[in-house]
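Please treat every number below as a calculation from the coordinates, not as lab data. Note that the structure is a prediction, hence the values are computed from the model and not measured.
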Structure P
Amino acid sequence: MVMISTILLQIKVFLFIMAMFAVAAGILHAVIVFALKEGKLFASERGTIIFLASLAYIITMLVCGF
């Protein structure tokens with residue numbers, strides 16, 4: 001039982017870190033677009049969905065805790 005709990009915690013932490021990277025990449029991309037004044041903020045709907053899902057996951061984890 002402890003091993004399953006540990007694995008689940010590691011998966012949660014991994015997903016949290018990946019969500020942080022996705023949000024950081026989205027913010028960096030937005031800064032580059034505004035700085036260069038060219039390009040699109042979100043090139044595809046998939047990029048928007050991934051960014052918002054990552055942001056929602058981060059907020060949920062911060063509110064509920066690990």
Structure Q
Amino acid sequence: MSEGKTYTDERGWRYRVMGGIGGTFKARYLKPGASSWKGVAALEWRGSVEQAQADLDRMAGEKHWEAEP
């Protein structure tokens with residue numbers, strides 16, 4: 001899979017899928033001015049990047065986040 005989408009919400013927070021330990025994947029967020037990404041608590045760790053990206057895409061659609069170019 002190619003690199004997934006990155007989204008931005010109305011506060012300027014950025015969201016994207018990143019890998020974790022043991023081949024797991026999860027959506028993470030970065031607040032403006034912060035230097036480290038944090039896991040989105042509402043979303044689970046997934047066994048594939050495609051599953052994690054589908055979770056993030058669904059959440060972004062529900063919350064009307066903008067996809068970054």
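Looking just at relative contact order in percent (Cα under 8 Å, 6 or more apart), which of the labels P, Q belongs to the structure with the highest value?
Values: P: 47; Q: 34.
If we compare relative contact order in percent (Cα under 8 Å, 6 or more apart) over P, Q, the biggest value is for P.
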Legend entry - Structure (P, Q) behind the derived value -30000 of helix-only ellipticity at 222 nm (-39500 (n - 2.57) for each DSSP H run of 4 or more, over all residues; to 500): P
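Can you rank P, Q by mean projected area of the Cα convex hull in nm² and just name the one with the largest value?
Details: P: 5.0; Q: 4.7.
Answer by largest value of mean projected area of the Cα convex hull in nm²: P.
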